[in-house]
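Structures follow.
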Structure I
Amino acid sequence: MTGAFAPGNISCIFKIIPHADATRMHSLGMGFTVKEGVTVTVSPHHETEICFNGAAIGFPTVQAVVDKLTDGNVARSEIGYPSRTKVSIYSALPLGCGFGLSGAAALATAYALNEQLGIGKTSEALAMIAHVAEVENRTGLGDVCSQYHGGFLVKLQEGAPLVADRLPIAEQPIYYRYFGPIQTSAVLGNPEQTARINRAADTALAVLRTLSRTEPSSERLTACFEVSKQFSVESGLLSDARVIETIAQIEANGGIASMIMLGNGVFSTHAFDGAVETQLCINPARLIS
């Protein structure tokens with residue numbers, strides 16, 4: 001049995017970069033990894049099975065990674081490894097609420113299977129397999145990149161799904177509350193909505209390119225959160241009354257907050273009613289013993 005960890009990711013801003021080639025389709029934007037994430041263990045099994053927190057689950061994005069690294073891997077089959085695998089995924093974070101768990105699960109599964117089967121792929125190659133699985137299953141566009149690197153990241157290079165710059169922002173407490181999921185596939189499949197998102201993202205990305213790298217970490221983080229809030233409004237994604245009201249209450253108390261992308265949730269540097277504390281961490285995906 002082999003295990004791997006990949007962190008959760010809170011996405012703040014995203015611009016959709018479409019492409020017919022799944023290795024070139026991705027997102028630009030900004031986000032950060034947190035201390036919690038997913039732990040995946042893999043082991044030979046009589047049939048392919050994927051479980052989330054102990055319960056069997058249909059998880060096409062993870063299944064795509066398993067297929068790529070087992071039945072689809074000629075080198076593996078030549079040395080006689082079984083093609084059926086049990087993938088056990090554990091997380092304290094909720095699925096479908098904007099923490100990038102599909103990307104984290106795909107990436108951790110890729111790391112664990114690669115080690116278990118002795119396939120010998122590089123971390124970058126495994127991250128691309130996980131990214132392609134996300135794109136093809138419409139579960140995400142940019143989380144894998146963030147989880148591969150870890151930290152507070154901006155992605156500004158079009159055509160390079162795994163390229164990101166880490167902003168010098170200190171590890172620190174972050175507070176969040178989620179109210180419910182948003183279906184990523186529904187957003188990505190709505191041309192009118194994606195056009196509005198990309199217009200808002202262009203404005204936000206222009207601001208990100210001008211951010212000073214020398215100002216204090218706290219001031220830089222405040223500026224990033226303010227840009228994120230502006231994007232959530234201009235993109236039309238900030239529409240849930242509970243999220244709007246929570247952000248307004250935080251701001252009325254002197255805090256800064258924005259909407260989790262994509263989920264009906266709020267994140268802030270300030271504690272607020274109903275919030276759960278996490279930690280902004282430089283916390284990349286990795287094998288675990």
Structure II
Amino acid sequence: MTDDVTNEQHQGNAALATMAVDQVFGSTEYFEMESTSVGARFAIWVTTSPTYAQDEADYPVLYVTDGNYSLGQTAPLAVMQGDVALPIAPYLQVTVGYAGADAQDWSRVRNRDLVPPGEPIPPAMRSSLETAVEHQLMTQAEADAYLAELATTRADAFLSFLTDELHPEIARRYRVASEGHGLFGYSYGGLFTLYALLTGCPLFAAYGAGSPGVASEESIALALAEKPLDLAGKRLHLTINGPEMTGELPIYRMLGRGFTLLVESLRSTDSGLALTTQVLGETHLTGLQPSFLSFMRTCWSSPA
């Protein structure tokens with residue numbers, strides 16, 4: 001009896017391990033793509049709107065970074081479009097993450113792709129890594145590798161992958177609108193979103209940056225925000241978490257200061273940017289989904 005139960009449990013576990021992505025996230029397809037711009041292989045999850053199979057319309061695309069962590073944000077696509085109080089306009093969601101060995105180490109590899117070239121490493125980051133090693137949360141080798149990735153960042157190459165390689169492939173596979181696309185990122189993904197906006201990327205119209213990694217007064221994002229910009233027709237929704245502005249951890253208070261400096265700079269320029277902000281009652285680790293929902297309700301809502 002015990003052996004039979006054990007075998008059934010093993011069989012059940014094996015079945016779970018081999019479930020396709022569309023069995024876990026409805027209306028989601030998965031493929032992998034090599035990037036010549038980055039020289040790496042990426043995991044791509046494409047989630048279609050509930051209305052996609054019911055009409056022949058072309059849909060705007062929302063690109064979301066950190067797919068290995070943020071894939072669960074595909075669920076609101078179906079739920080929020082059924083919300084009669086605050087409905088969300090139909091769209092395609094393309095969540096971009098890492099495949100193969102990079103998927104096991106995505107939290108380090110993402111630094112390469114999401115951080116702008118030349119972005120300074122804040123002293124608080126080094127202190128945070130030293131503390132993590134001291135408390136055996138990571139090894140010294142892992143901390144060194146993390147810093148090494150931050151020393152050779154290539155957000156420009158990753159942006160080229162999204163705009164010049166991935167978007168044409170999405171347009172080939174799906175019915176894609178000619179305009180109205182969006183980009184959302186959280187933490188360093190939020191910093192990447194700012195980089196795309198402030199360097200004049202023409203593909204996206206709506207940008208969402210949650211707790212963006214502007215952790216230094218010498219940040220590339222702050223330098224770009226001070227330059228004359230023509231952002232007419234662009235929307236940016238910024239969120240920050242309360243503890244990142246007033247909490248005890250220096251690394252997160254740097255984000256709060258960077259957020260304030262960024263908002264001040266963007267509001268003091270006549271760029272034509274439609275800027276909205278919201279302070280959330282979350283921590284840096286729990287703020288991803290509330291930030292995403294805040295962005296969608298602000299920038300992707302449709303008439304009830």
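Taking -1.67 as the value of log10 I(q)/I(0) by the Debye sum over Cα atoms at q = 0.21 Å⁻¹, for residues 88-247 alone derived from one of the structures shown (I, II), identify that structure. The read-out was computed on structure I. Thinking of I, II, which structure, once relative contact order in percent (Cα under 8 Å, 6 or more apart) is computed, gives back 17? Value 17 for relative contact order in percent (Cα under 8 Å, 6 or more apart) corresponds to II out of I, II.
FYI, it's all coordinate maths here, none of it is from the lab. This structure is a prediction, so every number in the text was calculated from the model and none was measured.
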